[in-house]
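Take a look at the structures listed below.
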Structure P
Amino acid sequence: MKYIQYKNQRVSKCVFMWSMLFSLAAWGNDHWDSVNVTSVPVADGVYMLMGEGGNIGVSVGEDGTFIIDDQYAELTDKISAAITAVSGTQPRFLLNTHWHGDHAGGNENFGKAGAVIVAHENVRASLLVEKHIPMFKLTKPPSPKAALPVVTFKDQMSLHLNGDDLRLIHVADAHTDGDAIIYFSKANVIHTGDVFFNGFYPFIDTGSDGSIAGMIAGTQVVLDLANDDTRIMPGHGPLANKADLQAFHDMLVQTEANVRKLVDAGKTVDEVIAAKPTAALDARWGNGFLKGDVWVRIVVDGMK
């Protein structure tokens, strides 16, 4: 599989990580052996781990280690080594920002090792059952007990760890129906999960009730929390700031407006795509794993 580089994050020219989300055996051991998990300092005691899959947030301190997402099961040992390298210990708490395998694939390993898994109630519901992503013809089987969240929340929840007060905030029907953002109120750090892809068009799981409207609303929640000094960990892409998120939010708004005009005019999906409503955006945002035409199809599919 060929790759391009985007700001130090490897991005597939074809289908990115999504094409293998739930068929991981196809990668082979040689692939996992080649993956490097690196740490990016974010704030005092807070780090972002980048490997293969969604960015992992890590908080280390006197109360133990708290992590946000856990990528793939095959990378658990490398993730644990990266946590140890930043003075962390076996995670005490693990938060899933949503159910996708590149963010929750390591749940069983960390759960068996003693981590308390926390997530929005819809994440647990999705992990309990077989789930599909039709766009990529992918199926996730029901998850084993050790991989399931044991603490769930509906709207908001607080954790008080390592000298900080963390707010867990559900944003509805954005990337999925169970997205959570995590705000470190004292460190002034936010982990967005896949509500924010820094620098390229995002995937929206419309089969899990994701939508362009929800993405716009979700990014606005983060913008309202952030200031110019906030460090933002996106679901994918490099560490970001408020200006990066604002640019992404503005792209979503422009995409929705352009596509909505065509949909409201009665155009079919293929006619909307043929009209190239993101032509002015593609040079900047179409250099990731989704090109403009695919992005437009996802947007139309998720319009409510």
Structure Q
Amino acid sequence: MLLETLKIYRDLVDTGSFSKAAELNFLTQPAVSHQIKNLEVSLGRILLSRSNRGLTLTPAGLVFYRTAKRILETYAETLAQLQTVSGGLSSTVRISTIYSLGTYVLQGHIQRFIRRNPDVKFSVSYQKAGRIYDDIIRNRADLGVLAYPARRRGVEIVPLYDDELVLACHPEHELAQEPRLELARLDGKDFIAFDEAAPTRAALDKVLRAHNVRVSVKLELDNIETIKSAIQAGTGVSIVPEAAVRNEIVTGKIHAARFSGLRLLRPVAAVVRKGGPPSPAARSFLDSLSKEKAQLARPAGREPGG
């Protein structure tokens, strides 16, 4: 039995879709159906129950899935060991991430990793959160890095750190006089928001509702750079990741403040396909990212301007 067949079966179970399994393996949907049918014939067991509600594993199918997954993981580990024996890592790591994390957090880590592993290359694409999960499932990326991770079928979540969110405003704004302020001070203020598709927007809307704070949304933007530009233009205030405005704080272009009695933290995580990243280089980078996660977060106890 070929490893390719085991991979097709695993991908079909993980995605729950013949079309997605076909795309992941560069096959047509009928070819995947034919492979699964031949697999069931060769085993003499029905592995999958097909209905209008989708695919369901039979007891035999569950046993075979666990075994197939274990075989594929062992094979991947063996390749990684051979790669190490042959001397280092050599491949391209594909990352799908949101702009605020890719630009202000990941770049430094990638540079440090490349210094240790000069043969490894990186391809970083900036996407909306929903697209990142799709990139992982469809094998367009080896790992994703995003905020507010959500469970998805066929995807594993690797928690990294909590990103602190702060108030950001023009240095001449009335709120710029205070290093800390109550969230209630935002009530009625002109506000620059992330667009409605961003998980950060949903989380902030929930916090504002819970504290009975009503802001006046003047702009909805999908990019941290355009949000910062709007803040500097005096369009309104916003709540943004502290890491994304550090340079502007230092140069005096933006004032940032934390909230009194409230820490706004957004969880940041890596997401990978079940079983881990497909290449030794991607697995090594994820391990390195996990080990250095304390360095990704802003050191505790510092004020945004400090």
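Just a few scattered comments:
- Identity of the structure behind 1.00 (criterion: Rg/Rh (Cα atoms, Kirkwood Rh), for residues 144-223 alone, calculated), options P, Q: P
- Value 6, 30, 38, 21, 5, 1, calculated as P(r) over Cα pairs in 10 Å bins from 0, in percent, assigned to which of P, Q: P
- Among candidates P, Q, the computation of FRET efficiency 1/(1 + (r/R0)^6) of positions 48 and 248 (r between Cβ atoms, R0 = 35 Å, to 0.05) that gave 0.05 used structure Q.
- If Cα extents along the principal axes in Å, for residues 216-255 alone is computed and equals 26, 21, 14, the structure in P, Q: P
- Between structures P, Q, the greatest calculated value of relative contact order in percent (Cα under 8 Å, 6 or more apart) is seen in Q.
- helix-only ellipticity at 222 nm (-39500 (n - 2.57) for each DSSP H run of 4 or more, over all residues; to 500) derived as -9000 - corresponding label from P, Q: P
Laboratory data are not the source of any read-out in this text; all were calculated from the coordinates shown. None of the values given here were measured: they were computed from a predicted structure. Cβ atoms are built from the backbone, for glycine too; each structure is taken alone.
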